[in-house]
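Peer 1: Following are the structures in question.
None of the figures in this text is laboratory data; all of them are computed from the coordinates on show. Since the structure is predicted, the reported quantities are computational estimates derived from the model, not experimental observations. Cβ atoms are built from the backbone, for glycine too; each structure is taken alone.
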Structure I
Amino acid sequence: MGENFITVGTQVLELFILIAVGYLCGKTKILNDKTAKSITDIVLYIVCPCVIIDNFIRPFEVEMLGKLLTTAAAALCIHAVSIVIAMLIFHDKQPTRNRVYRFALIFSNCGYMSLPMQQAILGSDGVFFGAVYIVIFNVVMWTFGVWLSSGDKKSLSAKKILLNPCIIGMAVGLVIFLTSLPVPEVIAKPITFLANLNTPLPMMIVGYYLSQTKIRDAFKDGKGFICVLFRLVVIPLLAFGGMMLCGIRDTVLVTCVIAAAAPTAAATTMFAAKFDNDARLSVNLVTLSTLLSVVTMPLIVGFACSA
């Protein structure tokens, strides 16, 4: 349990340092709304697919396939339950705020906040299953998440879903893994370089929007605290209970609980900015949930590890 606190605490500190850099860039006018939106597009359309492909560049193992499918099914169920809860709880009169609350509750920071912890506790298998969870996260985010953020049913057309960058990245990654297709280093390295941008760029964007708002507002928002409570405590505990009832144990169980217990995704701010929702509110929710996760995440993960 103590090691989990140190691991998560270190990650949160690193996150806030990156957020601070974005904050300073906003205050010094190095970043503005236009450049922030451009960086957001780079992350969503280029970096995210590279994250998926990078994690699937590994030899195929038959015994891992069943666990891979179990992880994918569990991740899909966790997101489905989160969607139902978010749609039932939040009915804000302002659509631009309502969409942000719902998005923030549904989507966790299952990339940066989860993968290092999965590596530390579970080793390489934890990272691989964590990547599968990220694939489902991206599928749901680029389908339901786009519809939720845009409010446009046309965004759910089959063509747009199949051609969105993260679905393409997932398809490429699965082909590489299932066929053990060798990827030349000259191609694999640039993919890794781009994937590594998945942490600094989103955090800097969060920092930029933080520079344009008042963080104390996050602590005055009752709905925000409810959103964060469900994101950090209720959802991961439901995930744990559901998987235990289904007989899912060991690496897959802990991997999914770690991902479900992560704070609100930085993509909440990027999607809010892209679809002209309340970006300031999204920053408050991301920052508040990340701060409180220093306490909640180690407790819940430690509980899952002891099951």
Structure II
Amino acid sequence: MERIFHALGDRNRLRIALILSRGPLSVGEIASVLGLSQSNASHHLKQLSDAGIVRRRGERGWAFYGINPDEPVVSGLLETITGNLEALSCSGADLRRLSALYHERQNRSREFFGALGEQWNLVRESLPSLDVYRDALAEMLGSPDTLLEIGVGAGHMIPFLTGVSGKVVGVDNSPEMLDAAARSAREKGLAARVDLRLGEAEHLPLGDGSVDAAIMHFMLHHAGNPGEALLEASRVIRGNGRLVLVEFTGHSSDSFRQRHGDLWPGFPPEEILVWCRDAGLIRKGTKVFEEHSMMILSFEKGEPDAH
């Protein structure tokens, strides 16, 4: 306990912890948001890490820092401080720069997929085959009347998704990808059952509780702010509805990252669980495919049972 209070007693370390409570950041991103040198930011991160407040993941030049989910005292403190940010004079400017950083991430992802064109099929071929996890995914999704795919891309999942749901809503931030998805749906005779919309994962163009279930299929590692994307997913899912995530458990391949335009090297399950808990989502099932460094997580929207 003492080491935590000592570490957070420094103004810049407190600022770092507060922006990391919104989601993981690299050293360079932290330095940029807070106006620190990278060496200074690294020094403070070392102190925060030694105190058990933050945790580093990733390798080489592709590493991110986030709040340690195994320290509930830290989460409680940061939640209290976040509720009283007006007492920290620099917090408003920090959060505005953090918001700009998230926006820049979204732009990078949008530009990457907009420029892919027909090469997307070549990129998709390097993802695990749907045949590997088709049955597990179908079981976790169930049979929702309306199913939302967040990050529909070129629509290669639409034939499968229309097989488990009467109506599929697909959202993507790339007009080029949506055009490809629309063509694919028409060619397969599925256009009448598919509603495609332009939008960001962090700002979905749907009303509250408007879908029965949602899926993020290898999408979260492209989100500018994964935690905010999960909050949005929870918002548009009806009470007791489902969210299913298909995601990488983590990798350190720089060539894979560049080929896929990844913003994140996958996620450890416990990091996703913290975000989903904060979004009011309760874990219902987990299936890990170690050979493919991937997992499927299913959640239900609602409050945990008191018993």
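Peer 1: Looking just at Rg/Rh (Cα atoms, Kirkwood Rh), which of the labels I, II belongs to the structure with the highest value?
Peer 2: Going through I, II one by one, Rg/Rh (Cα atoms, Kirkwood Rh) is largest in II.
Peer 1: Determine which structure produced the value -23000 for helix-only ellipticity at 222 nm (-39500 (n - 2.57) for each DSSP H run of 4 or more, over all residues; to 500), calculated from the coordinates; the candidates are I, II.
Peer 2: Structure I accounts for this read-out.
Peer 1: When you work out distance in nm of label points 7 Å out along Cα→Cβ at positions 177 and 241 for each of the structures I, II, which one comes out largest?
Peer 2: Comparing I, II by distance in nm of label points 7 Å out along Cα→Cβ at positions 177 and 241, the maximum is at I.
Peer 1: Can you tell which of I, II yields 14 when relative contact order in percent (Cα under 8 Å, 6 or more apart) is derived from it?
Peer 2: Answer by label: II.
Peer 1: Taking semi-axes √(5λ) of the Cα gyration tensor in Å, for residues 137-216 alone from the coordinates of each of I, II, which one would give 17, 16, 10?
Peer 2: Among I, II, the structure yielding 17, 16, 10 for semi-axes √(5λ) of the Cα gyration tensor in Å, for residues 137-216 alone is II.
Peer 1: Of structures I, II, which gives 1.3 when distance in nm of label points 7 Å out along Cα→Cβ at positions 33 and 273 is computed from the coordinates?
Peer 2: I
Peer 1: Tell me which of I, II gives 2.8 when you compute distance in nm of label points 7 Å out along Cα→Cβ at positions 57 and 113.
Peer 2: I
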